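Readers should treat all values here as calculations from the given coordinates under stated rules, not as data from a laboratory. Keep in mind that this is a model prediction, so the values were computed, not measured. Cβ atoms are built from the backbone, for glycine too; each structure is taken alone.
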Structure I
Amino acid sequence: MKHLTSADKALCAVYAVVGLAALIGTQVVLVQYMTSEGGSLFDDVVANGAATFSLIDLLAVAVIALVFMIAEGRRLGMRFLWVYVVITFAVAISVSLPLFLIARQVHLAGERQAQPV
């Protein structure tokens, strides 16, 4: 982590704060939903037009983000890209994307340091 500039560190901190907030927020809501006597999760996400709109929008963002993470990760030679795919579907895209962006920033900083001056 010595190779991170102050700008890199600030960017990673923003990604980390957003990712942590997303993790806490999504999991709190999910636990509340699962412990309530609500209906089926799959029925509820398409219960009305607003819910269906949100689902379609989120799925489109998730697919585009996954394409970006895999393409960019391969281009940069990053390892363990499959982890971000798993986190996307097991937790949330709002968690996996910030984690990927942190790893990408660290990877890019390492490449900058490795380049001859």
Structure II
Amino acid sequence: MAEEQVPEENQEDDSLPFPTARVVKILRSEIKDKQIRGEVKSAMNIWLGDLLKKIAKEMGNSQYATVGIADFQRATRAYDMIEDIVKDEERLLTSTEKLKQDADHIQREMQRFFNTIKTKKD
């Protein structure tokens, strides 16, 4: 009897923290018209498991006997803030560029002013 070939997404690997098929489904929902290599699927699965462990460890630091939604929110706050930090970076870079332009303008105005004073002295 010939064994039926099962697609890679449907095979479960007990060494991975999550069902591969679910991870691949989520990846495919965001990555269109591209093939996703097996190593990427496994690496994503492992990375998600490591992230879950970090969050669980942080929630375990709760002073209370039960872990509640407040503990979850506290543990995930840093990850939720990443998008805000990126937006802040863009805002700060834009602001510093504007400050540089303003400083250049002020410098040109000062040079023009002092050149005018010097030429009137002569």
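One of I, II was used to compute distance in nm of label points 7 Å out along Cα→Cβ at positions 46 and 102, and the answer was 3.5. Which one was it? So the calculation was done on I. Name the one structure among I, II that Rg and Dmax of the Cα atoms in Å of 17.3, 62 was derived from. The read-out was computed on structure I. Which structure, out of I, II, was FRET efficiency 1/(1 + (r/R0)^6) of positions 14 and 70 (r between Cβ atoms, R0 = 30 Å, to 0.05) derived from, given a value of 0.35? Only one of I, II returns 0.35 for FRET efficiency 1/(1 + (r/R0)^6) of positions 14 and 70 (r between Cβ atoms, R0 = 30 Å, to 0.05), namely II. The maximum of mean count of other Cβ atoms within 10 Å over residues 78-85 over structures I, II, that is, the highest value, falls on I. Of the structures labelled I, II, which one yields -27500 when helix-only ellipticity at 222 nm (-39500 (n - 2.57) for each DSSP H run of 4 or more, over all residues; to 500) is computed from its coordinates? Label of the source structure: I. For the structures shown (I, II), relative contact order in percent (Cα under 8 Å, 6 or more apart) is largest in I.
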